[in-house]
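Listed below are the structures to be examined.
Please treat every number below as a calculation from the coordinates, not as lab data. These figures come from a predicted structure and were not determined experimentally. Cβ atoms are built from the backbone, for glycine too; each structure is taken alone.
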Structure 1
Amino acid sequence: MSNKMAIAFLGTGLMGAPMVRCLLKAGFPVTVWNRDPAKAAGLVADGARQAQSPAEAVVGADVVFTMLTNGAAVAEVLFDKGVADAMKPGKIVVDCSSIAPPVARENADRLARQGIRNLDAPVSGGTAGATAGTLAIMAGGNAADVEELKEVFAALGRVTYVGPSSAGQICKLANQQIVAVTIGAVAEAMILVEAGGASRAAFRDAIRGGFAESRILELHGGRMVNRDFVPGGASSNQLKDLEAVMAMADEVSLSLPLTKEVRQEFHDFVNADGADQDHSGLLLHLEKLNSKHQA
């Protein structure tokens, strides 16, 4: 019998499924649920137990992870589908979804009223990081709760306590700002070097290790060279995060010109059938923009 914490994992899509596999490899008993049962069924062979409902999944769980599309989906699963009611008081919900900070705070307050602890712990590192167990995890809430779960987080990557409830989501949004603006910068550079007669692949190789080196240049620059835009992170999700950044900027009266511009470019790309393309596919939108200018 395992003496490790029992985990329920709700949402086993692109990110959730590899995270579950990392927890299973580390010896944690994991019960999974997904709105589309087929996406959870594949994890049974890896040792997970599949539940038919989210409320069933959390019975007896010490820790409940949520990795869902948006704030509305998280609130629906926690409160409308009976998760909070089925959990024992004192247990912990760890929300790894990327949601707006006010929604994260509201969910935490509602859980607290039912005696349930909550951490907002969004992650960065994409599907590659989720698979390798090297995610960057930004945890907001109570520092003692983060410490209590350090062994659980260690199976998934590197956790950093960043502040009170919703601070994790704020740091994730700031992360997404950097990702989006950097994708835009790399894509524009790719267009410039090709227009000037250089090879995009050779350009990327040439600047690796210099000041422009980044994870974005490595992974997404590679995608741009290979024109591989199968989503690791969908452009629709990138836009959702940028909308949340701009809403927060308005709330605290900040002017963020670079973020505002890249939000508009992602908005146009998503509305022109780019929603399901990887966010590095912003290159396609910028290429289209420039083909019009050159026509």
Structure 2
Amino acid sequence: MCAASPSLLEPAQLATYERDGFLVLERFVDPAECRTLIERAAGWVRDFDAERHRSIFTTHEQTRRSDEYFLTSGDAVRCFFEEEAFDAAGRLRGPKELSINKIGHALHDLDPVFDRFSRRPALAALASDLGLRAPRLIQSMYIFKQPHIGGEVRLHQDATFLYTEPLTVVGLWFALEDATLENGCMWALPGGHRLGLKQRFVRAAAGGTRFDTLDPTPLPDEGLVPLEAPAGTLVILHGLCPHKSGANRSADSRHAYAVHLIDGEAHYPPDNWLQRSPAMPLRGF
């Protein structure tokens, strides 16, 4: 268990989070820190071999075309392309740096810049406020939401992908650039975290992955509210809160960085899609 951290959230903010399942904190990150992460991500893309690895990230498939490159990314840093990055002949439509969907999933452990950002004392205090007794950083993603081809992220719950018993996952989503209605900001369902978990995304015994249905009642796609977020904003997401983002058809990118936390005292099943080598155990703050 980590040492107790000073409280960060006011009682009214905690009440809002408990009521809505999400909380928006503007000006949480200094603009200079946003630029530092943007520049560091650009370095990863420059070094990425786009000819060797052509894995595409999409949320549109019920049974994901999960390749080994994706499935072994839990303790690595990998780049994944936008679904619309390639033409019919398999060639990139545009430059590499405008074709990547995201970088995942262990930037917080393997890159010193993202490590420092992800393990700042304020986030340790936040994890304590949210009731995580032994917080562990399990996944990180740098999300580009590229101009004109930034893909839609369909309505989902983070606990579908990072399931624990009991459910403990919390998402921390940082706007590194302004997130607007035009460039694909996030949308969330107030109170939707009380609907229960609908699905789990697991590794299939025969290889690849599948969605297991826990509750066939679909997530409602009505009543969602847009979470427009100026650069530097932190959005906290309960693991059961339904959220999505639209496609980006504008000329402006919408860079963001997300870290997911779980409680190390909870059980993390071996059939969860994201797994790590024993050589890289989960760490906290």
Origin of the derived value 3.1 (distance in nm of label points 7 Å out along Cα→Cβ at positions 79 and 135; candidates 1, 2): 2
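If FRET efficiency 1/(1 + (r/R0)^6) of positions 31 and 71 (r between Cβ atoms, R0 = 30 Å, to 0.05) is calculated from each of 1, 2, which structure is the one that comes out at 0.25?
The read-out comes from structure 2.
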Label whose coordinates, when distance in nm of label points 7 Å out along Cα→Cβ at positions 47 and 239 is calculated, return 3.2 (choices 1, 2): 2
When mean count of other Cβ atoms within 10 Å over residues 15-22 is computed for each of 1, 2, the largest belongs to: 1
Comparison of 1, 2 - label where Rg/Rh (Cα atoms, Kirkwood Rh) is highest: 1
Structure (1, 2) behind the derived value -5000 of helix-only ellipticity at 222 nm (-39500 (n - 2.57) for each DSSP H run of 4 or more, over all residues; to 500): 2
Of the structures 1, 2, the one that 4.3 was derived from, the read-out being distance in nm of label points 7 Å out along Cα→Cβ at positions 95 and 167: 2
Which of 1, 2 leads on relative contact order in percent (Cα under 8 Å, 6 or more apart), largest value: 2
Source structure (of 1, 2) for log10 I(q)/I(0) by the Debye sum over Cα atoms at q = 0.13 Å⁻¹, for residues 127-246 alone, computed value -0.58: 2
